[in-house]
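Coordinate-derived values only; no laboratory data. Being a predicted model, the structure only gives us computed values, none of them experimental. Cβ atoms are built from the backbone, for glycine too; each structure is taken alone.
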Structure I
Amino acid sequence: MQNDQEQILIRKAAAEDARQIAEILVEDWQKAYRGIIDDAFLDAMSAEQRYRLEARRYGQYTVAACGQEILGFTWDEWTGNGGADCEIVALYVRYGKRKSGVGRALFRHSAEQFRAAGRRRMIVWCLKDNEEARKFYEKMGGQAGSPGTHPWGGRAYEMVSYLFDLDG
């Protein structure tokens, strides 16, 4: 790929994308969350096991693709919480493609879809200790919202939310 941005197609996920979605998610968690989420939980993650789940719910995702390669994906919900009326539930970029513009393109696509549907305030949650994600959402214009927790592997982890005004 000479210029990723020119060749990226953002589209609804198809059944054949489920395996790559699972691989991206597991790789991302095992690399990005090391030192944040318990190692035993991360080490137990399996792309094959995750594929079985994603094969059933791939229709919830929007992907960024370059040819047959999935570079990243989002999961958007049309309802929200914490003072928002829509939410990016998940945004993942293939670990080796981070900082290439894929995440920004996916984020902007989600925000535009919400805006076009009349949504006004979007929320995104991330792990409090995930500095890379927090910097990304702050750079995208997010304002700190309410804190929270989420359980993984029998332990509750601190979360932070970012709110985005879609009117502006």
Structure II
Amino acid sequence: MNRISQEKREEGILIKIKAFRDESKQKNLTIWLVFWTFCGIAIGSQLFVKGDDELRAFVFVYLAFWGYFEYVVIKAFKWRKSGEEQFLISEENFHYGRTYNNRGFLKPHRKDLVNAVKVIDEEIGTFAKVFGSSYWVVGGERLAFTVSGKEIPFGMQLTDKEVKQLKENLNKLLG
């Protein structure tokens, strides 16, 4: 499956990278999300029951962790369903952003301030690398460009072939 597409527009060249999606993993993520949501609601309902203050404190702390992971999984679910990384390259500007259902903001950067795209693969097997490339997290960037000293990673969960293709194409367009 080719996740990278390119089209010429009036404003410049638009490159889109669709989010990686695996149907069996998406089904598992959906099931996990449904059960995680149900468990949080069930445990959270204990806040409204008269009882032990220690139990209420435990439930409150549990719900803080539950809420964080609920947010992470909903974000990943939406990303896998309709997320894209987009570049719009014009004569003077290099725009980059993440969009959902073609809604989002592409941040403009002056083209002359953007350094060449480079591969940023970290060490294989590190916790951060494994966690960032897991299906339920929005992450796993493999490329980056630098603007005014700030590194901006992109290219989530691309294959080696896609990394090479995209890097060469973007560097050529940055020219």
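For the structures shown (I, II), Cα Rg over 2.2 N^0.38 Å, for residues 38-77 alone is largest in I. Largest in distance in nm of label points 7 Å out along Cα→Cβ at positions 86 and 118 among the labelled structures I, II is structure II. Please state which of the structures I, II yields -10000 when helix-only ellipticity at 222 nm (-39500 (n - 2.57) for each DSSP H run of 4 or more, over all residues; to 500) is computed from it. This value belongs to structure I. Computing distance in nm of label points 7 Å out along Cα→Cβ at positions 70 and 142 across structures I, II gives 3.5 for structure II.
When mean count of other Cβ atoms within 10 Å over residues 30-37 is computed across structures I, II, the figure 15.4 traces back to I. Computing distance in nm of label points 7 Å out along Cα→Cβ at positions 46 and 158 across structures I, II gives 3.4 for structure I. A value of 13.3 for Kirkwood radius over Cα pairs in Å, for residues 94-149 alone, calculated from one of I, II, originates in structure II.
Comparing Rg/Rh (Cα atoms, Kirkwood Rh) across structures I, II, the highest value is found for II.
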